[in-house]
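Alright, structures below, take your time with them.
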Structure P
Amino acid sequence: MAGESAEKKLYDAATIGDVAAFQQLLQVNPHLLDVVSFPCHRNVLHIAIKQGQESIMEEVLQINQELARDLDSKNSSSLHLAAAKGNVGIAKRLLPIAPEMCWWRDCHDMNPIHVAAMKGHDEVLKELLQMDLFPAMERLHRGQTALHLCVKHRQLSTLKLLVEKLGHLVNAQDDDGETILHFAVKSSQVEIVRYLVESNCTRRIPWAKQHLIS
C-alpha cells in the first residue's frame, strides 16, 4: 500500500510532467504504479493523458503497458481520454499497444472515434480511422451514427472528414427515421445544410433547398 505522501507526489508529478520526480518515486517503490489508484478509478497513465503529459506517459508505458487497457469509473479507456483531449501524439502511441480500444464503449455508449467526432478533434480522428473504419460505423443512442453526432455538436469540419470516409452513411436514418440533414435543418445549422445540399444529399428531403434559400 502506498503512503498518502507518495500517492500525492505521484499525482503531482504526472500532472505537471515532472519526469525526475516520477523516476525518483519509482526508485523508492518500484511497485508504486501497481498499487496507486486515483479518484474515478484512474491510474497514473490516465492522469498524465488528461493533462497532456506525453513524457510521463512514455515513462509509464515503459514500465507497464497493461495500464493502457485500464478503464476508469466512467468506462473510459486511455484512448477515450486522448480522443477527448485531442492529443494526436498520445493517440498514436496508444493505438499500437491496444488497437482494440477503438471498439470499447464508455458509460455514454461511445467509442473513442465517437468522442473525437463529438469534440471536433480532426487529427485524432484521422489516426483512429486509419487504424480501423469499422468502429466509426457503430450506431449510438437510438440508432444515430457518428455523422449524426457531428451535426448534433455542430462539428462541420469533422463531418466532412467522416463523409469522405463513410459516405454511405450520409443518408442513414436513426430509429426515428431522421437523417443528418433532418438534424441540420431542424436545428437551423445553415452551414451544414449548405454543405449537405451542395454534396447532393437532398434526395430524401426535397424541401431542404427551400429551407436553405429562405
Structure Q
Amino acid sequence: MKDTFKHRGMRNRLVDTIASKGITDKKVIEAIRAVPRHMFMDSSFEGHAYQDKAFPIAAGQTISQPYTVAFQTALLEAKAGDKILEIGTGSGYQTAVLLFLKFKVYTIERQLELFKKTSLFFKKMGYRPKKAIFGDGYKGLPEEAPFDGILVTAGAPTIPKALLSQLKIGGRLVIPVGDENQIMTLVTRKSEKEFEKEEFGAFRFVPLLEDKN
C-alpha cells in the first residue's frame, strides 16, 4: 500500500475536521497530517481511513477515532525526548503519532494476534518504539519507570494504581475511566503522594482488560 497525493489530500481534510472540533496543538495536528492512517487498516476498508471515526480491527479491538488520538496526545503535553508509556498498542496508529512527535515510546498490547501483527508492521514501516511488549497493561512497565507520560487507549473502570506509581513527579496520565462510556481523565503527579485529577468529557473506548491470574 502506498501513501499517495490523494491520501495526503484526505488527511488535510481530516485535519480541518479535528481542528474544527477544538484541537489547537500545532505539533499534534502536524502528526495527524503526516501519519498515513490508511496503512494501519485492511486495504479493503481504505475508504474509511480518513473519516473521523473509530473502526474495527482484529481481536475485537478498534483503531481509535483521529479526534480522540489527537485529544489524548495533546493532553499529554509531552515534548520531544520525553519517555511515554502507551497502554494498548492496538493497530499501532496512536504509537506512530507519538513516535512522529519524537517521544521515546514504550507500548504494551495484551492481544497476541494484534501484538504479532503490529510488531511486524512497525518493522516494515520503520517505526521504532523503544520497546513493544506483549503483556498486561494494568501492571504498566515498572522496570522502565518512571515515565513523563502514560497514555491509555482503552476504557478502565478505575485508575490502575500501578500506573500512578510509575509516573514521574510532574508526569501526566491520560486515561478514559468508566464502564459503558468513559470520562477522559488527566492525572498529574504533583509530589510523591499527591495527584491532581481533571476530567474532559465523555468518550467511548473498548474495555481495558486485566489479567486475573
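The greatest value of distance in nm of label points 7 Å out along Cα→Cβ at positions 161 and 193 among structures P, Q is that of P.
To which of P, Q does the computed value 15 (relative contact order in percent (Cα under 8 Å, 6 or more apart)) belong? Checking each candidate, the match is Q.
Work out the source of 1.2 here, i.e. which of P, Q gives that when distance in nm of label points 7 Å out along Cα→Cβ at positions 33 and 65 is computed.
P
Here helix-only ellipticity at 222 nm (-39500 (n - 2.57) for each DSSP H run of 4 or more, over all residues; to 500) was derived from just one of the structures P, Q, and that gives -15000; the source is P. Among candidates P, Q, the computation of Rg and Dmax of the Cα atoms in Å that gave 20.6, 70 used structure P. Quick check: 10.8 is what I get for Kirkwood radius over Cα pairs in Å, for residues 41-96 alone, calculated from one of P, Q. Which structure matches? Answer by label: P.
Among candidates P, Q, the computation of mean count of other Cβ atoms within 10 Å over residues 73-80 that gave 22.0 used structure P. A value of 2.3 for distance in nm of label points 7 Å out along Cα→Cβ at positions 89 and 153, calculated from one of P, Q, originates in structure P. Here distance in nm of label points 7 Å out along Cα→Cβ at positions 17 and 57 was derived from just one of the structures P, Q, and that gives 1.8; the source is Q. Structures P, Q were compared on FRET efficiency 1/(1 + (r/R0)^6) of positions 113 and 145 (r between Cβ atoms, R0 = 30 Å, to 0.05), and the highest value belongs to P.
Laboratory data are not the source of any read-out in this text; all were calculated from the coordinates shown. All values derive from a computational prediction rather than experimental measurement. Cβ atoms are built from the backbone, for glycine too; each structure is taken alone.
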